[in-house]
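Following are the structures in question.
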Structure P
Amino acid sequence: MFSRLKQDIKAVFDRDPAARSVLEVIFCYPGLHAIWFYRVSNWLWRHELFFLGRFCSHLGRFFTGIEIHPGATIGKGFFIDHGMGVVIGETAEIGDNVTLYHGVTLGGVSWEKTKRHPTLGDNVVVGSGAKVLGPFTVGKDSKIGSNSVVVKEVPPNSTVVGIPGRVVMATEKPAERVDLQHGRLPDPEAKAIACLFDQIRELERKYSALSDEYEQLKKRLDEGK
């Protein structure tokens, strides 16, 4: 138990440069408190004490603003930065060293009592406000941009942005550091607009060339008359 607590605290120091002391992390990080509430509620849930598990989870939601269903499966090194508004559903599965920012939802799209929430692989980072909806897998070492809505499978080592979320960057090797550079995410809409402008400029160039050729031919025909 103490080893797991140390891992949780270490995850905060590894991924939040604002963390200054162990006391600050223990008493002032709601994401860490939510994980500790989850550890207790999940233990109760696995021992079929369902009401107590849900009640403990509800207390965690009340005190932290983060809702983690006790039936979810969460690996080691999990970190929730700020965390307000995070929702993690019952059948969600989260790998090791995963990072979620505030406002993230790992939700379902079905009322059937089956696997209906996403699975996040190891080292996945989900930006603030993103929604990952459905029983599919987000491959390890992938990044999901802020406010994206992801509704289908994500390959490993990918970057997803947009509504609906699309893979805009993929690599064969994972990044050396688990991080989400919000200012460096690709902008597919800006890229598409830039491509349209390039095509328009090319069409203008061709039109100008054809117009000049037409004027020259017309001049020759007039001279021939």
Structure Q
Amino acid sequence: MSIMEYAESLSDICGVADLSLDEDKLIEEYGEDICKYPYAIAIGHKMLEDIIETIPWTYNDDELAMQYIDEYFNSHKRVADISQKIIKYIENLGYNAILLDVSGSNKELDLKKPFSNKASANLAGIGWLGKNNLLTTEEFGPRLSWSTILTDAPLKEYSGRPMESLCNNCDICVKACPGKAIVDLPDPKKSYDPVKCGDFLKSRKDEGRPVACGMCLYICPFGNKKSKEILSSKE
């Protein structure tokens, strides 16, 4: 079984980014160590649907909010565990591999800033950054947790290229955001305001409620059939 066949057997979605194709840009942004290994394997793991579907009720139900928060962290642990199995498989084949943690860091690398797991998935061509600044895939929308494996295993034949955003004219997440942190612009660096998002979460904390939101993750039509039907009826 090849490395990617094994990765596919454990993950819900995965892909390979050939970092050498964007080497100059990556080194300028993250430092030389980001290209210490030529390939990045992006591993996507689904969050539990039953919990994601409760997000609209978490604003008034603290128990549901805590279940969502727990699943958010548990899903990151699960994808990290999956990635460690893949790393062991790669190492058993005689190659090197390291895991970037949820923050996008590894003590082996001296980076200017953490390398986003969303960036590796985008460079691998398995998703795009939506207007909500979440990595979005056609099959699962943004309902995924991500990890990144950097490796020197020869994976060039599996590498992809960044895909164009499929958000187009959809503004469902813009209208649904309770913190008004998303605007209808194609560039996620301009459409998503982390300060407004943070202010909304702080307001929840000030009210004595669990610091949870996730509405943009829930409502995206690429993961939500109900939203997709609403969007289709308007076309």
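One table, with the values for the structure above:
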read-out: Structure responsible for 1.1, with distance in nm of label points 7 Å out along Cα→Cβ at positions 146 and 162 calculated and labels P, Q on offer; value: Q
read-out: Structure (P, Q) behind the derived value 24 of relative contact order in percent (Cα under 8 Å, 6 or more apart); value: Q
read-out: Entry that produces 31, 19, 18 once semi-axes √(5λ) of the Cα gyration tensor in Å is calculated, selected from P, Q; value: Q
read-out: Among P, Q, structure where helix-only ellipticity at 222 nm (-39500 (n - 2.57) for each DSSP H run of 4 or more, over all residues; to 500) as derived comes to -11500; value: Q
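Coordinate-derived values only; no laboratory data. Keep in mind that what you see is a predicted model, and the values were worked out from it rather than measured. Cβ atoms are built from the backbone, for glycine too; each structure is taken alone.
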